[in-house]
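These are the structures in question, set out in turn.
Computed from the coordinates by the stated procedures, all read-outs in this text should not be read as laboratory data. Note that the coordinates shown come from a computational prediction; the quantities given were computed from them, not determined experimentally. Cβ atoms are built from the backbone, for glycine too; each structure is taken alone.
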Structure I
Amino acid sequence: MPAHLHARAVPGALVAVRLGRRALLGVVVGRDPPTHEGTLLPVAGVVDAPAVPPDLIALARWVASRTLTPLGACLRLVLPPGSEGALRRGPDGTWRLGAPAGQGRERIVARAVDGAADPGGRKGAVLAELRSAGGTLPAADLVRIAGTTMPTLRRMADDGVITLDAERADASGLNWFGAPPPPDAPPDLTTEQQAAVTRITARLGSGQGDALLLHGVTGSGKTEVYLRAIARARELGLGSLVLVPEIALTPQFLGRLRARLGDRVAVWHSALAAAERAAEYRRIAAGDADVVLGARSAVFAPIPRLGL
């Protein structure tokens, strides 16, 4: 590490290293003296990009040791979107990440028509799924969630039950889901729910990791316990991570979260376009979204002060 870069090349900083005619991206993981006995290449510069948070560097190290995977491969999981592209050096000598490709995709968006009568039967079940997700969903997601088909959605649109519109998402992709639904009034908790909420929230902010298993049959009210615990974490200034078992379930649960918690909810999964992931990364890292919803890859989201 050249002496003139020491002040900026803190652990977590992204750096550029020249390898022949190419510039490759590196990550500073420590400031210990080098132990490698072969040829070392000097760092060419620090990349003008947010540093990887220390807790994500620690997570990458843990994954590497736990799974016997090279540290470099694990560090790729925590890098900001755009890191896989070519590095760019500006006229002023500043190194930057290449802009993520695309600015959002065009999708068909389904919206429930206010006041539309329930058509009953299979169409009624599809409409109920759409309304339970806040009334707006990308049509492809509604097809997966409701187990229906696009021809069925088109017939529902012809009947005036829903609308289908082609829209291009903004960078975050959240405009496909419309404005947050009207705030949900929290229901009264049962004795069992209150006991679970009390036990979970008592551990928030303690600074000590803990694992709790919330067990209950379908429809027993587990989701309400999650929502109360997330709301309490937010009151304490802590972030929350909500994982769903598959990407197709994200839109449905997003409606529940936004109805209770507003639009400070980010979505993070591998089906997002690069530009969408970059926008969500910035929202999360800046603290503009303190709840992250996603599938497996969301565990590597840069959530400040993760508490739940």
Structure II
Amino acid sequence: TMMSRKGLLPEADFYFPLPHPPLAYCTPQAVAAAINRGSVGLLDAVFDLFRRELIDLDPKYAVETGLHDATLETFAEAYFARRAAVDPFVWAVANLEEARANHAAKVTVAWRDAILRMHEVVAAIVPHLDTEQFDRFNRAFKPIFVDIYAGVPHESIERMLALHAAGKLEVLALGDDYEVDAHCPEGGARLTVEGATRHFPVFIEATGQAALSGIQFPFLSLLEQGIVRDEVANDAPDVVRGIAVDDLFRPVNAPLPMDRLFCLSLPFLMGRHPFAQGITSSHEMGGIVGRRLALILDTAKPAVDLAETAA
């Protein structure tokens, strides 16, 4: 049994060209300008850029989803509505056939590719959102982007379809009213949905890493010294966004020499970098720290060489 809130299966990897063509409306420059105008209304302003990009690139999809008049929340509902109305395995068969045909013909589904291209651009606003907008982003905007970039290989869809055909796999929609007890005495997990309880002898947690606050950092001495601390939301001191780091992933205002400590532990960054688990994001973050370390070593090298020569 596979469980998810919406009862949906992931979709098959879709074809897109590389390098990606540039965006026209939801560009890094446009998003940066929106950020510079302040946090008030920032999320809706960037959703409007997102909307304009999709309308321009895929007018048919925009009409089908009511995007012209949509709010962030109503578009999020429309985005998942078509799949939610169909048996997940029936949808998976059709989606796999479409994905295979598009790969063979090198056809790009414009709206899918556009959302994929926009997810990292939109992510730049997250550190600047107030608490209400941050919650809206996580509830409505983030799931759309995650659904797009979390497509799986065609072989994985084939395996799920085969298991279902053999009577060995079902999908269970949990909704929002559920509880999972993974520490029950009999082992496995006990699932309670709307008052009904079901036991599974084996339970695999596959929801991915959760965002963590600084107080959960495993090195206590760094917490006690104030080197590692939470990034606190300006409008809500009780809401944390993970460890406070600068653009080079160094702890902010840490009482230690610069460039001695970097933090790339994803759970402690996800509050400010919501798509950090993606391969490209991880590669870019590692590159930022790697280049900084290389610069430090290169700068220090002449001094080391001189010392060796003098010796």
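In table form, for the structure just shown:
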read-out: Source structure (of I, II) for relative contact order in percent (Cα under 8 Å, 6 or more apart), computed value 16; value: I
read-out: Of the structures I, II, the one that 3.5 was derived from, the read-out being distance in nm of label points 7 Å out along Cα→Cβ at positions 6 and 222; value: II
read-out: Identity of the structure behind -9500 (criterion: helix-only ellipticity at 222 nm (-39500 (n - 2.57) for each DSSP H run of 4 or more, over all residues; to 500), calculated), options I, II; value: I
read-out: For distance in nm of label points 7 Å out along Cα→Cβ at positions 118 and 214 computed as 2.7, the structure of I, II it came from; value: I
read-out: Winner on FRET efficiency 1/(1 + (r/R0)^6) of positions 46 and 70 (r between Cβ atoms, R0 = 25 Å, to 0.05) once structures I, II are ranked, highest first; value: II
read-out: Rg and Dmax of the Cα atoms in Å, for residues 78-261 alone from the coordinates reads 21.6, 61; which among I, II; value: II
